[in-house]
Each structure stands twice: as structure tokens, then as C-alpha cells.
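As C-alpha cells, here come the structures.
Laboratory data are not the source of any read-out in this text; all were calculated from the coordinates shown. Keep in mind that this is a model prediction, so the values were computed, not measured.
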Structure 1
Amino acid sequence: MTTKQKLIEMFQVVDDRRFDEVTRYHSESCQYQMNHDELDGTAAFQQMCQGWYAGFPDLRHEVLDLVEDGDRVAFTVRVTGTHTAPLQTPQGAVPATGKRIELRAIDVVQLGADGRATSWHIYFDQLQFLQQLGIA
């Protein structure tokens, strides 16, 4: 299975809300960074995912471009969803806006010897996100 196929499979697991299966793709001690927020371990990642999917029940990810360099992978993800419930953030809850988002994110992943992610960095335009929700 190619790295892209594994990523597509992993995002399908997450989009299906089978968060307990994330450790098939991420080491339990994986370190995450989403723009400025940092998470330690898959339990924290699973909790963050639950928050996003609570606010965006139809959230979906589509892996687009991908570049590999040894045990590092960088790729673009198209993220879509509708904000139909409050989104819990480190800064507090964002009330549902009913608005649809479509974002591109750049993910940079470090893979361990077993092929599972040991670090995962996600970068997206937060201003564009807030503008699409109509709150910036």
C-alpha cells in the first residue's frame, strides 16, 4: 500500500468517526501541532477530532498532492464541512453559524520505523476559516 493510500484510509477512518482506530496510523505518543495549538498523544488528538466533528458533523478530508522524502511526508488536504453545532476551541465555544467551509491544509508528517506517524503538523489559513464562518 502506498503512503497516499494509507493517508486516504486514515482520513476515511477519522471521517467515519472511528477515532479509536487512529493508533493504527499514529503512534500513541505522536506529537501534533495545528497552527499554534499543540497536542500530546493520540488521546488528545482523538478528543480534538471529536470536537471538530461535533461542530462539523459532515466534515470530510480529501488528500490531494503528496511529496515523500524518506520518512517525512508533506501533503495537501481539502477539508469541507458545515458548521451546524458549537465548535469547542482552546479559546472557547464558537456557536454554530450554519455556514459551509472549504479549506486547504498542508500537513507534514514524520513516520516512525513501523510506518506510523510520530509527529503531525497541520497548517491552514485561520483567517480564511473565520471568514467562511462569517465571524471575521
Structure 2
Amino acid sequence: MIYTLFIKCACGPNLIEPFERTVEVPSHFALDELHWLILDLVAFDGEDHLSGFYVARSWKGPKAWLLDDSEETPWERTLEEIYPLPAKRYLYFLYDFGVSWIFEIQKEKEKAEEDGADYPCLIKSVGSPPTEYPVMDVSVF
């Protein structure tokens, strides 16, 4: 099964314009793979920052974290294990706990896999990726 996911940056320190991507991924896509896909879409390095997934009504609301130390392989959980979510709940990806880049992930639909198609597949793109680290004028120091 193929899931169509709508991913938007809900919050970030340098978010100036909307950043939204619609992608198709296999339902067996793991959270680790989704983590790297989002970082590729936004063109962030991702090597040095803590990150995690949670479910909530909004990015600001109380969080139900999907990854914790009680699981042996939390990053191997798949989208088909997570969806469907409870009513009025969304999946969120928090990247860099220090500055809090937050991405909302909505599953829009599912369909059968197409023969010969490569997944993940970018379907729609709105806005330019935000800058992870703004260029600072060091001459003022």
C-alpha cells in the first residue's frame, strides 16, 4: 500500500514562508526513513541533532511521544503501525530540540503500489526550504 503524506513545517526559527511537500511513500516506511526523508526535503544536515515523533491535536498541544527507551527498535516502527491515528490527531516530527523545527505530517490517502514506480516520490511542492542556520553578520561582534 502507498500512503500520500502532506508534510508542512509548522514551526521553526527561520520559517519565513510556507514550506509544504506532498509525497508518496510505502506503508511499510519506517520512522527512521521518514526522518531522513523530511530532512532531505528541507535540506537540513541532520547529523548532530536530537529528533523525535509525537502525536497531538496541534504542534503546541500535549504530546504523546512515539519513541521512547522502552522499545528495542523504536525507529523501525512503520507508518502502517502508526496509522490510523485517533480522531483530530496528527503526527509531528520535532527536529533539533534546541530550536524546535516542527513538521506536521497528515496522511491524506492510500492507494495500491504502481508497478515500476519509485518511492518515496515527491508529488507537490509549495515554498522554498527554510534556512536551518541563518547567515550571521560577524562584523558586529
Structure 3
Amino acid sequence: MAKNPSVKIEADVMWAGNMVTPRDSGQYADGKYHVDLTNLDADAVKALESLGLKVNFKDDKGKFLHVKSQRPMQVFHSDGSPVEGSEVGNGSKARALMSFYENSYGRFPSLVKMVVTDLVKYDAGASIDELLEDTEETL
């Protein structure tokens, strides 16, 4: 069986906690692993579309791709050491090797490997005031 083609892209990462822990509770619980690759530039969009993938747009994510998997996703530091997906906070930057899978519903993105190039550590204990301060500095 031939392997599907793949492309390399750069993206910001959102909701990376579900890359290693399945979404088992809440409104969108499905037992799968998820991540959003956001703020895709024109080259990334062109590469993904060349694979036949649909790139979405939302004001808060720019052009983005929602990726899900039945298995935990592979995430690494630039030196090749593994990253715990639960460490990766929103706004982390990464390079991703993307491919796709197909089924009777269509063609969907598949994350082959991700290398985090700029880690923003997830802090579950951060207060809402701290989060707002961080946001205000970037506005």
C-alpha cells in the first residue's frame, strides 16, 4: 500500500492538551485526540490544499486546521526529545508534518509529527487576571 504524500507547515498551536489526552468529557467528548493548527500563512494553506484538505477560517484563529486522531499525537522539542502535549499552551509555535486519511466521509488531515519551536507552557493554575495581563501586552 502506497503512503499518502505529506507536507511541512508552520503554525501556532491551540488546544494541545487533547493531543495526548483524549477528549472524554464535555459537550464535544468523542474519545479522540485533537489539536488546532492556527494562523496558517499562505504557503501552508497552499500546501494543505494541494493535499486536498479544507482549511478553515475564524477571526480568533486565522486560517486553521482542526486535526484529530484515534491515537496520541507525536510532539517533540527541536532537539528531538518528546514533549508532553499537556505542556504545550495556546500560542506555542510549531512545525508540523501533515498528511491525510480518507474514509467514506471524505479526506481529513493527519498529523504525522510535530516539532515545537517556541513553547508557551500551559499553566492550568493561572488566574484569569494573569491571563488577561498576558493578552493586554500583546494588544
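Observations on the structure shown:
- Test item: Cα extents along the principal axes in Å, for residues 7-86 alone calculated as 40, 26, 25, pick one of 1, 2, 3: 1
- Ranked by relative contact order in percent (Cα under 8 Å, 6 or more apart), structures 1, 2, 3 are led by 2, which has the greatest value.
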